[in-house]
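Values in this text are rule-based calculations from the coordinates and carry no lab data. Note that the structure is a prediction, hence the values are computed from the model and not measured. Cβ atoms are built from the backbone, for glycine too; each structure is taken alone.
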Structure P
Amino acid sequence: MTVHDENTSTIDQDTALPGVFELAQQLRVDAIRCSTAAGSGHPTSGMSAADLMAVLMARHLTYDWELPDCPGNDHLIFSKGHASPLLYAMYRAAGVVTDDELVTYRRAGSLLEGHPTPRLPWVDAATGSLGQGIGVGVGIALAARLRERERGTERDPYRVWVLCGDSEMAEGSVWEALDAARRHELGGFTVIVDVNRLGQRGPTELGWDLDAYGRRAEAFGAQVIPIDGHDLAQIDGALHSTASSSRPTVILAHTRKGRGFSEIEDSPDWHGKPLPPETAERAIAELGGLRRLRVAGRAPTGEKAAAVADNQGPVTLPTFDDGGEVAPRKAFGATLAALAARPDLVVLDAEVGNSTYTNEFAKACPERFLESYIAEQQMIATAVGLSAAGFKPFAATFAAFLTRAHDFIRMAAISQANLVVAGTHCGVEIGEDGPSQMALEDLAMMRAIHGSTVLYPADATATAALTATVADLPGISYLRLTRGAYPVIYPAGEEFPIGGSKTLRRTDEDEVTIFAAGVTVHEALKAHDELQGLGVRARVVDLYSVKPLDHHTVAREARTRAVIIAEDHHPEGGLGEAVMTTLADHRNPAPLAHLAVRHMPDSRTPAEQLDAAEISARHIVRAAQLLLSEQQPSDASGAGSSLVGQGLDRHDGHAPPDHQQHAEGGGQEA
């Protein structure tokens, strides 16, 4: 687009390099202006890369600034998100941010945040946690590949450009991403590394050693082009040469931090510091003063403007025989295979597809199954990129290993990504593999993600229904999937609304309420039957929606003499704390026992694990007996009891004495 006002000059892609130099100077000036107005920011990190971005923007970027959602637009990701003053200066040069808006940078209510987020329509993903931009870019580039396969062509509809800082090249996720780019032969994918040698507290690990960076990047299969990052002709030639490469390209640009202002150039003392007003005035004068240049970008052609195909076939969800034993993870795989009829659905796995059962989707739709290998960070980054490009990704691995990708999931929420994360092999229930494989923190981790949905189905029917539901759910969804095979307790066609629950056993005379989710639902049902034989009436509630929780049902069903929560998770941050928060909000007076995994597990069978963790049926029975026996006759309603989460929640490393003999329960390994 072209925007004109008084004293505005226009730059198009035929502009000679001296005109591009003027644009680069404008970008530097505007980076200084907005950060000085804010009193914070990273102008020097943008000044080093201004020449790189000026050449890219003026001569190579294909982008319709009036239509940021155009499927044929190139994608530009600032992995070094702290250089946002430069990015916003580019938006001003494109005419989509006004001069008045530019100086609202970092102020309350401004869309020009300290680090860019998709609140701005030209931003694909939030950046600022260094080392993630390349991975997200890989996902966006893969989306182009998938889109072209749907059309039966080989040419990618757009190109992906990622600007990185040299400091973030120390992150392992950068190399996971480059490996993935090489593996998928992403020729339209270019990483521009701003090697200005200075990090936050001083020199970076490799400084200006472009040879060292180059050897590493070449080892990961990239085409490497070292250049002087302030030589416009070299920049132009390097960017031009990427168009014909069949491999991803890494441009290593030797630059100087604070370039253009002699007082601060290559100084280690200016990272993350705005220039004071008087200093800013001198810098702007040295850079040639204010300019009003506008870039007339090249819009994509109609041939390149193809969106995600919308040719969905019929979807028939799998059904499971009532009473038969099926592992939830297996039901998950069968449901993914049924959902393969949706052209927007992509499945990623971290080399455990034969255990997560995502291999069922791979059999049904191999072209939309992406193997991430043991690179969980890159798996999530790819999913974020795919989401930004209009696909609905499911990313699956063992739940324990999602912890190393937590920062990527956290940033995915800030990116407003729509994706599903599935974690299998959760809790002590996995059995003999031992604690290194047990996800006992994942509910807390995923509940803490802003706007997340956290689901923990108890059987195959619930798993199938919830898997299908989250395929259409916006935001970050987490499916916690049990390893072992357990009885199917819900009939085919049962509905499982988000934020709902299922009360499985209930009478008006119940004395104790048992809240459970996933594997402990089966233990709770066994405990109900045994308590009934002992003359104790109990109700059982399946809280399959851990977040959002069914607060109304929890408050209503907890109006008994005692409450028990049983979960295969550490006591911190999981189902128990969610339930107890609701009970506290409703001032529920009933004594409560929170059964959770409070010791370090070892290796033993699933049934032995549940019992050792004191979350098995016999421990639920014992908890009910203790809670009820410690109440005085006047406490029939539960009111006035002094036992609130005491006794049973105190653990000194020794198992309490058994009060009932009960056969050990637990699922069989699939």
Structure Q
Amino acid sequence: MLFLFNITWGSVSAWWLPACVVAALLYGWVMYRQPINLSKNFRYALFVLRAVAVFIITLLLLSPLVKSVRYKPEKPLVLVLQDNSRSVSLTPNLPPQDVLKSFVNSLKKLKADLGEEYEVREFHFDSGLRDGLLDKFDGRKTDISAALKQLNERFANRNIGAVVLATDGLYNRGADPQYEARDIKSPFYTVALGDTTPRRDLLIANVNYNKTAFLGNDFMVEILAEAYQSNGERMRVNLAEDGRQVHTQTIAITDNNFRKLLPVRLTAGKKGLRKFTISISPVANELTTANNSETIYVEVLDARQKTLLVYEHVHPDIGVLRSAIQSNRNYEVKTVTVNDVSTLKLGDYGLIILYQTSGNSSATLKKFLNSARVPVWYTVGAQTDLGAFNSVQKVSAVSSSTGNVQEVFALPAADFPAFTLSDSTRDKLTKMPPLQAPFGTYSTGASTSILLKQKIGSVPTSYPLLAFNDSDKRRMAVLMGEGLWRWQLAEFNTYGSHTAINELMGQTVQYLTANAGKEQFRVYTNRAVFDEGENVVLNAELYNDALQQVNTPDIKLELQSQAGKRYNYLFTRTNRAYTLEAAALPVGEYTYKAATKLGQKVFTATGIFTVKPLNMEERQTAANHGLLRDIARQSGGAMLLPVEVSKLADLIRKNDNIKTVVYEDKRYSDLVDIKWVFGMILILLSAEWFLRKREGEV
């Protein structure tokens, strides 16, 4: 690093500098022109000390600026990325362990070959980016685009000289890596791993299906089957449900690059998590049979959770509530007017939404709500009778003498304990248009929790906009505003989706109906099927006799695999509930049993989940070197074969665009702010005083 500085002038003219020199010389001459007790040379020395000190002081009075310049050289970065996914090690006709280990060792030598003139950083990737080079090649997913994006973010505003990308060009996650590579304004030197030669292979390329179905209904499974170098053969596709064959089909292969989409209609005949195994019978001399089978899981539900939405007057918010809740296939919404409630069997519904009505206007509904303890969600707007609303629930009350409404914005609360909205949804909600809420003074019940607060103009308040209460053995919610249709339109106009409002409505309904069966102890996974290598997460809820949620006692869990292996865990407490992250588990089906004790009561809960294998890396066997060639060409780099890795150092050195960058940092500061200047003045005056005193002139 090189450091230079000089003095510049601000608003004061530099012509004052000679005046400072003259003043300093005149001051020194007046003091030392006649002392008879000092020799001539001694007087000259004191004259110089005083003149320099005075010159510096007068210079400070002019307030000049000191310009400092730092020159910092930054060596070019050479970023090395190595694909660590399984597809790389599936290259036929090569001993993977020897060849690939030799290749990784050659890649590691690049740092030594480039020497001290370059900064070399090494990474490996599969579904994400990690430090260092590895020769295990066991990644289950490949996302080249994500690795390049993380690399670009990590080294933003750095002098990236070149990127060395060693991969077979196959990816099964993320976008086309060419787009992400364009954002890195540096040449790419791609190392083409794998073999592009087509091999004889039959495989299941993809399976499209719904993860849930309803008992007694039909559902579709679409199987994309592919065959390479197998013209003239016959492909036999089998589909089995829990080991029992339910469909078989034989197809004639008519091309060496054969693709066929097979739609299969199945019937959900049994409740629970159903396992479907799709397989293709192998043919002679097939490259690999690892991609000939695929396992999927479909959860068959007995019936949808029914929700009743009751209203007195038509409003566009009703359609928004219905579509947002029904975006989850597990929920069904029926909308009726208050007058039609008497024609329904209210016991069939697990949640009732009262849109701007208190429920007192229908005797049938009022009687049912007083006796059944079904969860209720009240919405309040301009047409709500606030007196009747305040009398039927304890979530929140509004005191208003005018009956007017005002515009309020949503402000997510940071301490809401019942459930968590995603950061994206919380951010979007703060940017939504205002809702129309009653003007007045708000109060909340003792057990009320607020998810969304009201922000009036730019002023945050403690007034509830969306609040919940879990007292009287019934869960209730209150939405203090109308205008959800504005939220739906605004979100789609800005973000092109209804994700935020669907999540908000879905989470609200899920929470309200979660304990409708009044179970005091619940243990559940966030889903029934996990991918191999994925962390398994379980949640638990415990309620006392008053159905108040508690998390005081410990919860133990025993997990057992199909092979009989047992795992023991202890749940971690959250705000009011429990959670457990069991990390990644081996492939297979697992049963669990959780137990806890509250007072003298012992509670147990059981369940089942599955960890399914991933064979994405086996679905493609021929490397995609065309992608690597395109990335190298568009960036001004080159594509090499693994045996040519030793040429990388010379190619990088010969590229004139890869060079050390020198950054110039200019700074201006007042001379009076530099402390060592005052130290110099002090030294000069102290030296002068010491010499005068020694000679007896003080």
Structure R
Amino acid sequence: MASPPTFSLQHTLPRLPVPSLQETCSLYLHSLLPLQTPEEHEKSKAIVHDFMNSHLAASLQQRLIDIDNHSPTNWLEDNYWLRKAYLEWREPLMVNSNWYILGKDDDEHPKELLAKNGKGLPPHQFSHFQVRRAATFIYNGADFVQSIENQTLPVENIRGKPLCMSQYGGFICTTRIPLPYCDALVQEDSSHVLHIAVMACDQVYTLQVFELVDGKKKRRSIDELEKGLLAIVSHASNKVNVQKCVPLLTTWDRDSWAIARNHLLTIDPAGNRQSMSAIEKALFMVCLDDYSHGSDPSQWSKTGFCGQQNRGQGHNRWMDKSLSVVVENNGKAFIAGEHSPVDALTVSYMWDHMLRTSVASHKAAAAQPAWLTGTHAPLGTTSSPLVEHLTWTTDRKTDDYMDQAQQSANATAARSDSSVTIFNEYGTDWIKRVGKLPPDAFYQMVLQLAYYRAHNTVTATYETASTRKYLRGRTETIRSCSIDSKNFVEAFDDPSKSDKETYTLLAKATTAHRKYTQIASEGHGCDRHLMVLKLLNMDHPVQGKETAPLHPIFTDPVFAASQTWRLSTSGLQEGNQLMGTGFGAAFKNGYGINYMAGRTLVKFGIEVKNDEESLSAQDIGGVIVQTLQDLRDLCERVNVAQDGSASASTARL
């Protein structure tokens, strides 16, 4: 049975609920238990109860309900979340906000390009295979774009109920624009856009990927796209009309980049605006690197976060673009995304679609076999009717801005340490069959125990819950650190605890986590609600006074401490074609960990800030691996012996 049109069920989706004061306060209070002493908790309990029963809280709640009633879709997304979670954040997007997803090698990937740890081709060269693979990605990506435009992309559902598809309409032709104090998102109607943006050697080009035939968009062939890309790399390699590295400014903090962008538009309102608009309106971006930093996890993830490494940190990228496909000269590829308009899970399906076919399956009959070698791409023609080189008018002030942006990018990259840890000894099949536990909750307890082993304490932990069952729903926080998880991690390495006792605590912790996940996914988590109540309290009018004083619930030290996510986590789809993903740690002395749980393995993308209170990405990855092994042994000692139906050797995958 064919799926209904992509956006046809949007009107059937319920609105995101406004949680009640009682349920939010009760959930919040319970989440504080692992972070406080009994005496501290009693003080916070009194504060929370006072707030819950106060006239102020009731007044704020009614004000929020009024806001929801006049909001087009919901109280959170329409008014607060995008602005507070993303657009007002002034830190550089590079590492701090942007994410990456690594793609698999091509089925026909030339071995010589992958030699020497993926450095088979010397720097400052492009390979024909790289160009052909990029053309294939563009061709498949254009197909995905048209499935959105034509509404043939199937409606996603969970247990037969449709999910909100609005994010699919939100990241094509979308760019984040730096503005003073608060950024903005701009998006062009993709049905009117025929081009993508391409970067090579820090130069920016447009490439026409569609043509109009009888008023309808038609994809250009892979051969046409390849010729256009060859013209681009030829032009860039031969340093024809080289432009200043304006894209580097996108790595700067948002207020500084806003000033620099405004200056560029001021000194050349026509030309620089035209180049800016061509990038901002592009369907998506493709970055061709004439370099490979290496294919081991730490090097590859560094390129994913920080740009083409031999040119300097932050180079050959436009960090503000919602989606960029990066292909290195060895043919290895990944996507990078700007987080504000869309969550990585949604874009991962487009990346899956781009990776679905091998380059060889699209090889033209007339193509020369040289495109499958590691030799330098034949430069040939330096122009193409499908390509335009974007130019910039700059001055000494712009040069100074770029120097400062480079220093900032260097500092941002120096603070970041990242890697991908792949554990292939078991996966979700074993967790369900032998562990007899829900896989996501199991992995969250792995992270809880690994953090406890590394730091001898528990910490406030963030996990993403999707609220896409609601119209324009996005995410809510799962507070993974619970009193039950604390009891479990403190008991695990305690020799006085029996295996049965420890496993019982593990099972109880996963049950608690699963319950919180359900609450958050239903839109009844406490974090988004409390955030908005605090914002409303900050400007709440009271007769005879300008505003009501901030309630002690929001100044209680544990309020901020319980949101200091030193462990920030998220799960992504299994992704057989996806080789790892990562996002930045939320705090300098914390960890950003994304995991992709497959049936027989799990991939952890890890980012940490180089800080003495944190382990390195590789070291915390090692603690996670040891914890996975130890939890497997525990489950097998308890469950295999109990069942008497399988041996440890057959239980292990």
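See the values below:
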quantity	calculated
Comparison of P, Q, R - label where relative contact order in percent (Cα under 8 Å, 6 or more apart) is highest	R
Winner on Cα Rg over 2.2 N^0.38 Å once structures P, Q, R are ranked, highest first	Q
Parent structure of the calculated result -8000, given that helix-only ellipticity at 222 nm (-39500 (n - 2.57) for each DSSP H run of 4 or more, over all residues; to 500) is the read-out and P, Q, R the choices	Q
At a computed 3.4 (distance in nm of label points 7 Å out along Cα→Cβ at positions 215 and 575), which of P, Q, R	Q
Read-out distance in nm of label points 7 Å out along Cα→Cβ at positions 63 and 231, computed value 2.6, structure in P, Q, R	P
